[in-house]
Structure I
C-alpha cells in the first residue's frame, strides 16, 4: 500500500488495486478535512468527489489526456494526486497553493477556474484543437449538476452534440450546488437518479435468471425485450431523454462513490467515438458526517473544529446580513419588494429574506444573466426587485444589466457582495472591477458605502430613487473610527468627515475608514488632511469636486478597486471636463490579477494598507512642496 505522501503523480496510483485505492480515498479525505479545518475552504464538494477523481486519473493517461474541472471547487483530490501533497497544508493561504485549479501550479491544471458552467465549452475547444492537429487523446469535462443550471452548459452541449465531437462529460450529480438545486433540470436529473434503482434491479434479475439451468437465458432474453417499455413507465425513458436529444450518448447513473463502478463506466466511455455523458451520483460531504448532513454549511467554510464542526468566527458583522435585514424591514413597508439570488442564499444572507417572505424570494440557480433579465421583467411588471450577487459574478450579466434594465431605466437594484479584495478564493473572485464595468452605463447609479450604517441608508435611498442602481460592499462591515458617524445619505452628495488644511483625501467604500486612520497618521508628520467620504461613484458630487479643485490642495483618491476605469479615473475625467488641472494622485490596484491570501497581506501587497498609503502620500506631498518651493 502506497502512502498518500509518496504519490508524486497519477502514474503512482494506476498499478494499485481497487481495494488499495479505497484505503487511499480514506487517507485523502482525512487530509482534506484536516487542511480545510485549519485553513477554511470548500469541504463538502471535495469530499464527495474523491472516488471520481481517483477513477479519472487511473482510467485516463493524464496529463496527455485532459481533465477540466468546472468551477474547480472539487479539485483538492486532484491536487493531492498531482504532486502537491507537500504544499497542501498551504492551501488558500498567502503565498500557498490556490483553492482552485491554477495553470501556474501544475501541468495537470488546464484553466484557472473559479466560475461555474464553463468547463464543457473549454473542453470542447480543447477537443477540437486536438482534432485539428490530428491528435488522439481524450478530453473530459467534470461538471456538477448545479452548474447545469447555467446556460453556457447548454450552449456547449448543443454545439458538441451537433458536431459529434468526441468528448466525455462526467456529470457529478450530488443534488446540491452551493444551495439546493432549483429548476426543471433538477427535476429531470431526479428522474435519472430513479433509473439507478432500475439498473440495479435489472442487474439482479439478469444474475438470478442466468443461474437457472436450460431456461435461464431464454427467460432473460424475453425480459430484455420488454425492458424499454417497462422502463419508460417507471423512469420516463431516461436513456433516450435530455442528453440523447442533444446528441450525447448517456451512460449511467452510477454510484460515484463506488470506485470500481466509476472506473468501469469511464472505461466504457473511452471506447466510444462520440460525445458521452457519464452520470455519477455522489454524496456531498461523503466521509464526514457533519458535512453530509449539512452540505450547504460546509460548502465554503471558514476554519472549524473537526470534532464538532464549530466554525471559527472573525467577530466582524456581515454586510450581507445588514443589507438583508434592512430589506426585510423595507419589504414590510412595500409589498412590491422581492429578493433574487443566483444559487447563493447563504453566501448573500438572503435565506433570511426567504424565511420572512417566501413568496417574494427567488433563487434562479447559477444563472446570473437570467437573474438580471428576470429582475428587469419583474420591474417592468410593477415589482421592485433586489438582486443579491457577488461582485465577481455580476460580470457575467453585464449585457443584461445594460440592455434589459438600464435602457428602460427600470428600478432594478443589484446588491454587490464581496466587493474589493476577496481574500482566500483568489483571482477569479476578486471584486475589483465593478466600478469600471458599471459607471459608464447610462441611467445606472453606482454606490459604495463607508460602513454598515451608510449601507442601510443607501438601500432606502435607492428604493426611493426608482432608478437602476448597484450598491457594492465587502463581506465584513467596516467600522469608522470613533467620532465619525454617517447619519444621512443622498445620492450624488459626498460627506466631508474630517477637516484639513494641507491635502484632500477622496476615499470611497472600505477606503474611507482607512483614509481617516491615515489622516491621523499623517498629522503626526505635520500633514493636515481633509477626508471626504465619496460614497456615490455615479453620479459624482460635482459641486463638492468644484470646491476641491478650486482649493489648490493636492488631491488623493483612494479606492479598493483597479485604477483603470475606477473612482480615481472618474475624478480625473471630471477635472478634464471642468477645464481644471489640479494635482491628483490616484491610489488603487494596479493593472494585474490579485491572487489568494488573507485580506491584510493582500492589501499590503497592492499598497492599500494604512502604512503604505500614508508613506505614498507623504512622499508625494514632500515632492509637491519641494516643486512649489
Structure II
C-alpha cells in the first residue's frame, strides 16, 4: 500500500451528500432545474457536436501511430487538470471518435456526440432505444479516465457489464485507458484489480455492496486523517489495507431510470445470517395456523398497500388456536405479527411473479426488470414466511450490519451523469434528488413507429384469447413479434398456449437467462415470436431480418399496462429503432393487476357495468381509468422513494448524534 497521504485520501474519498431541500428552498431549486433543462442547452450540444465533426478530416488522414500519439498527448494534458480541460474536450472527442471508428468499426453519429458531451457536462441524456448508448458512454468515459480519477460505468446486469467492457477494450486501450469489470462471481483479488482500472463497468448493487464492505472493513478508521495519524504512530510497511475501491469520483449510469428511480425504492443491505430456531419454528407454525383462515371472513387484504387486517372473527380464531401454544405465541402483538406476515406471504407474494424456486430455494425476482436476484432476501421474517408457504427448508434470518439507499449513494459521487430511453416523466425528481438535469437528445433518424390503439376487454380470459389470435394473425404475415408480460407465470402460460396452436415461441424470463442476448438479438427475424418479461433484453439491439422492413418491421405486444408508464415506453422502444418501421399495441382487461390494485372498487364496479350493458364510450372510460391507475401507482412509488430519503436523513441525524461516522 502506498504511504502517500493523497493516495490514501482518495482510496476512501466521496462527496458528503447535502440534506434534501424543503419548503421555499425546494421551490427555488425546482425552478433552477427547469432552467437547466431549457432548449438552449440542446442547441449548445448540437453546435459542439458540429465543431467535433468539422475536425473529422484532420484525424481521418492520420496513421494509427500518429493518432494514438495525439490521444496520449490529450491524456497527459487532461491529467494535469485545470481550466484547460474544458477547451480540450472538443478536439479530444474528435480524436476519440476516430479511434472508435478504427477499433470498433463505429463512427459516432452527431447525436451520440451530443450524448457524450451531455454526460461529460453532468447531464442525464435521454436517448431512444437503439441510438447507441453503449458507445456514447464509452466516448465520455475516456475523457473521465484520462483524469486518473476512478470512473464507474454503472448498468443493470452482469451480462451487460462484461459484454460492454470486453467489447470496448480495444478502443479504450488505443486511447491509453485501462478497462475492467466487476461481476457478482468475483472474489476480492479480482475486484481489487478491476476497480484499479481507469474505467470499471459494474452494476449498482455490486458497487454499493463493495462500498459498504470497504467502510465496514475500515471501521472507526473511515476518516483518512485518523488513518494517517495511526500509520505515523504504528508504521506497518507494505501492509495491505483490505479495500477494493479507490474512491468515488465519476459515475456514468446506463439505464438511469431503472438504477436511479426504480431500484431506489429498496436500500441495499449487507447482512449476516444468525441462528434463530424459534423464528424458524414460528414461521412454520404461522403457516399452519392460517390454513383455516378465509379472505373477507377472517381477514381483509389491501392489494395497493400490501396490508392485511384481521376481522373480529379472525382475531378470535387466532386466540383460540394460540391458547395452547407456548412462548412468544402468548404475546398478542407478536402472534398477530407472525400470522399477518404469513397471510401477506399468501396473498401478495406469488410464485413466478415476485419470486421463483431455483435449486430448492426462494429466489426474489426484480419486479421492474424480471431478473432473479439470488443474493437478496426479504427482511424481518418475510423470506422465512414465503419459504414456509412453499414447504421449503426455512433459512436462518439475516441481521443487518450495513445499510444505504441507492439515492444517497449516488449523491456521494463528485460527478454524476446518466443515460436512459425514458427520463422525461421523472425529470423533476432526478433534479430534486440527484441534481441531474435531463436533456432529450434527438434520434439519429426520425422514429416512424406506429402506436396502435389499446384494446380493452372486460375479462382477462377474453384478453388472452385476443392476444393469441393477434399473434397468430401477424405470425402468418411473417412479422417478428416481441410480446411483453409482467410475470414469469404469464410468459410460460402464453408460451404453452402458442405451442398448443402449433408454433413455438422463444421465452425470456427469470428462469431462462442463459441465452438472453442471443434470443433478443434474433427477435427481429421473419416470423419470430419472442415472449419476454419486463427485462425485454435491455441493452441488446433487435435488428430486423431480411425483408422484414417491407412487412412492417417488429411489432411489440404489451399484455397489460404497467404501474409506470416508463416501463411501457421501454417495451415499445424495442420496435422502430434507427428509422426502421415498427408498431406497438397493448391489450388491457378490467381484471389486470394495475386496475385491481389502484382503481377504487366502486369505480371498478361502475366500469364493469358499462361493459356488461355494452354502453357506448366504455373503451374511452376504461382508457381514462387506466391513466388514473397509472398516475396513482406512480404517485405511490414516488412517496415510497421520498420515504427512503426521509429514512436516510433520520439515520444520518441519529448516527451523527451518537458520534459515528456517517455519509
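The numbers here are math on the coordinates, done by the rules we state, and not lab data. All figures in this text were calculated on a predicted structure; none of them were measured in a lab. Cβ atoms are built from the backbone, for glycine too; each structure is taken alone.
A value of -0.97 for log10 I(q)/I(0) by the Debye sum over Cα atoms at q = 0.15 Å⁻¹, for residues 326-549 alone, calculated from one of I, II, originates in structure I.
Comparing FRET efficiency 1/(1 + (r/R0)^6) of positions 542 and 598 (r between Cβ atoms, R0 = 35 Å, to 0.05) across I, II, which is largest?
Structure II comes out on top.
Largest in relative contact order in percent (Cα under 8 Å, 6 or more apart) among the labelled structures I, II is structure II. Computing helix-only ellipticity at 222 nm (-39500 (n - 2.57) for each DSSP H run of 4 or more, over all residues; to 500) across structures I, II gives -12500 for structure I. Looking across I, II, the calculation of Rg and Dmax of the Cα atoms in Å, for residues 102-437 alone that yields 23.2, 78 traces back to I. On mean count of other Cβ atoms within 10 Å over residues 142-149, which of the structures labelled I, II is highest? Across I, II, mean count of other Cβ atoms within 10 Å over residues 142-149 peaks for I.
The value 81, 73, 51 for Cα extents along the principal axes in Å was derived from one model only; which of I, II is it?
This figure was derived from II.
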